[in-house]
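Please find the structures below.
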Structure 1
């Protein structure tokens, strides 16, 4: 009986603890003592919005009427090419740093760092909030360094004090915050006095990625998720318009979504011994770190012999255009051997879900993301060709008239054409 009561008490205390964590993540984090400089108070406003997994053709395919209307009042790209690997954390961080994943350090949603002898995972809050995992200078850090206030309603990296700096206003990621509340939060930020008002706001939506993974990109549930996002953008734009401020919107996604062969998944090659190798990721890429470098070539040669429905590379052999080879790996986090399945195959120990991303975006067009932008600084009725997502960073910096002081992979010239003089 006493053992039962102890277990019950443990469960209750755990429940209270989890509830406290959840409540804490609904609390706004404010860095006190900051103000916009007089110069920055006169600058434009930018809301950078990401709808996770919003494929480049979803707006047309599923009749996202508000987004289509708003983009006709501004700029739309044929598509935006994500960086490799075309997964969530690397690409969201690329969008706000202008760096390829191999350069900013988030080389996967999960990855291993040999120097730390530790792994990063997007689900591990203590890692997500540890600034030592992040390279580059995110847009909000760039803004704050130049005495321009920023705010984040979720974005990869915004929960960590990168270079010692978090956005002035931010929330830890919590999908439980109702959408109406999120929209009101943005409006509240924009109605603060000029000295306290953020000029850069990041706004993240987890759909239609969830629906795409579960049901596939062609499913009615995914269509519904697209239209939900469309409704949120309409309500957000209306709320912002009510402030009367000159706000520019940049709507992007991190990657697309594709259907895969669900009936014939690839098994993890038997030659990959967990005793000899660390394998932090699989699915659309197997990333292999050898515990002993002497084991690299024997495994590589064995995998090459068995190579079927996948390509295997030494880290030094990864094609240059992916920016994912040994020479690109600034933080030494890419595996010694990389195994990449050929679409529509994926590695899985069970029946795969309805949709996947992570493939080479130059070969699988379904990986391409959306780019739309509208507001007073953007030209109207302009359609531009496909471009790489590293170029969003210099565009937002130009909109906010921020000086980019470190080398980046993006080029300001690529998207300069979309702006009014």
Structure 2
């Protein structure tokens, strides 16, 4: 197996990190452009936000497919094909004749974006030694965050100069270049052993996780956490593009640099929480996210930006601990437990625009903040219930905690 810090290690790690950048760049390209789509197509904020939420929905549904499929037919081929289709979908979006076509392409793209997310960790597990894998996963997760930021920056900057169509064109062309480098760098699997598909076994594993309250509640926390966080960014683009702020798509893209505070938090959260209660850490993250959201009510741009920076800290603290908790407490079939968490995570994002839409229509940004606080209050209650289960020892798995970052990203 591949050891840490060897040339083969860096080749694999950098290839998968580039693949992660491609994946999240494509996933979040439309988000800073939502006000432009409303103007171009005459659609409401709720309908425009479907360009993000519909993609995360089909992405979440695809996650249960690619893992078992890769166990049967291999990892590398699935990643190459799905990344290629992802890039081609972005190129096709640049020429979409109407909004329904654009939505359909985004839904299709979501089905293929899930390919790398579901398979990359399994590839690393096959090919790398354990210590090397822990190091590689940390670098790979950084690619998740960088890709999410890059997608928004590239699209916002490009659309400001040449229109939204150019954003998809640039993203698609860049993705094809990254795909070529990925295919050249990533070596064929050498330690992969095919396994037959057993749908009944997969269903049995999933059912076991759904009956385990400490896993199910953590998945719920992760989904509610992402439901609020990602959709706050969608609706705040409408707030900041309107008077008195009048921010262009370029500046709206720069707003997503506030994610960097969360990226740093995710990197050090394991050390901060070590030896302490993970459910209490989730609750603390949710309270921080509430505080940042309330700060955005101050009608000054600097206060809104500060609020979004605080939001990212709270979100990533909760997300990293919820995902780690699921991994720690899965008695068996950890891969399917992680897939269930990611389904909840991206599924939450997909319904957030529908949940917050009526609040926006009722009272604008103040309504969105109210809706967010109500949902975060529910998530806080779930986290505290998880803490009660932790103290009572109900159904806690005996697996040793493994300090590995999880594959989710934004």
Structure 3
């Protein structure tokens, strides 16, 4: 089987994490040839993978949807692909081969995100999101099968569209995640040394609005009061400076909030950490925390659990599905509950130890190998269907 993967949307965050992890497993799959369409510059990090061809295409994010609709069909025919895997939320309207769509962007369904954008007067971004939501919704109808990375998000998509959606959870590869032994940059190492002796909270994300940075920042002075003099450091894998993060999100308000609350000394902006080195950062932290108000899978939760970190997370169905009893949860926009929950974990060695044990065991449930096997099996079933648009069973 020849699988054509459209990963032009993979530029940061979960999209890039996905393609980084699935390609090595696809390369090891017997009787499978893969062509991957991706942005220039990404091919280099994959090296030579057996039976995988890389097709680097120059396309700006603003033009991506229209570029895909006008160009990809002819490329799929030229490369004689059998099945199309669209990984970036949008399907081809008239795909020349059976199509599997990966839908994994929850902001199109999030009322909280809409309210957040309007409160920030991000009217252009709000309108752009609404337009993309229309296309994402129609894409689910255009694809033969739509796949979501969690059952919780699959259920959201079913309610939103009335269409069947299959949940195939994303995975985790502990050996692949920790194999890199290269040191962190000297600047990052110096910042981590400055946090020695502190209770270190880690949040892995570039800056964006739906990860709810501001609630986490508002919790810091409250947490400082609850920790009885023990210093607190929040480790961020981003910089709260304009132009230092992917996308068009503006971090100035978050940076101003840090100054206004007098917590500048509690926040360590480490900047972007290469994915292959993230395991070193988890090893330097005490608690993983995420205040996100919308999510589809949350890869860092699994990474944190596998690294032995107790997790404190906003109370979302997706977070509960992924972390279960390995996490404690707080009301999403409550800085007070966030602070209380983090303090509960940080001040109790017994609680932390229990959560670490549960988390390590739970992380073993997630496998990229299993995910890839199910995607390949689904693709083969589509290929073997006698009618290209035939509906197949979505039983998991």
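Just so you know, all these numbers are worked out from the coordinates, no wet-lab data involved. What you see is a predicted model; the values in this text were computed from it and never measured. Cβ atoms are built from the backbone, for glycine too; each structure is taken alone.
Structural remarks
- Label whose coordinates, when distance in nm of label points 7 Å out along Cα→Cβ at positions 148 and 356 is calculated, return 3.5 (choices 1, 2, 3): 3
- When mean projected area of the Cα convex hull in nm², for residues 164-219 alone is worked out for each of 1, 2, 3, structure 2 gives the greatest result.
- A value of -12500 for helix-only ellipticity at 222 nm (-39500 (n - 2.57) for each DSSP H run of 4 or more, over all residues; to 500), calculated from one of 1, 2, 3, originates in structure 3.
- Relative contact order in percent (Cα under 8 Å, 6 or more apart) from the coordinates reads 29; which among 1, 2, 3: 1
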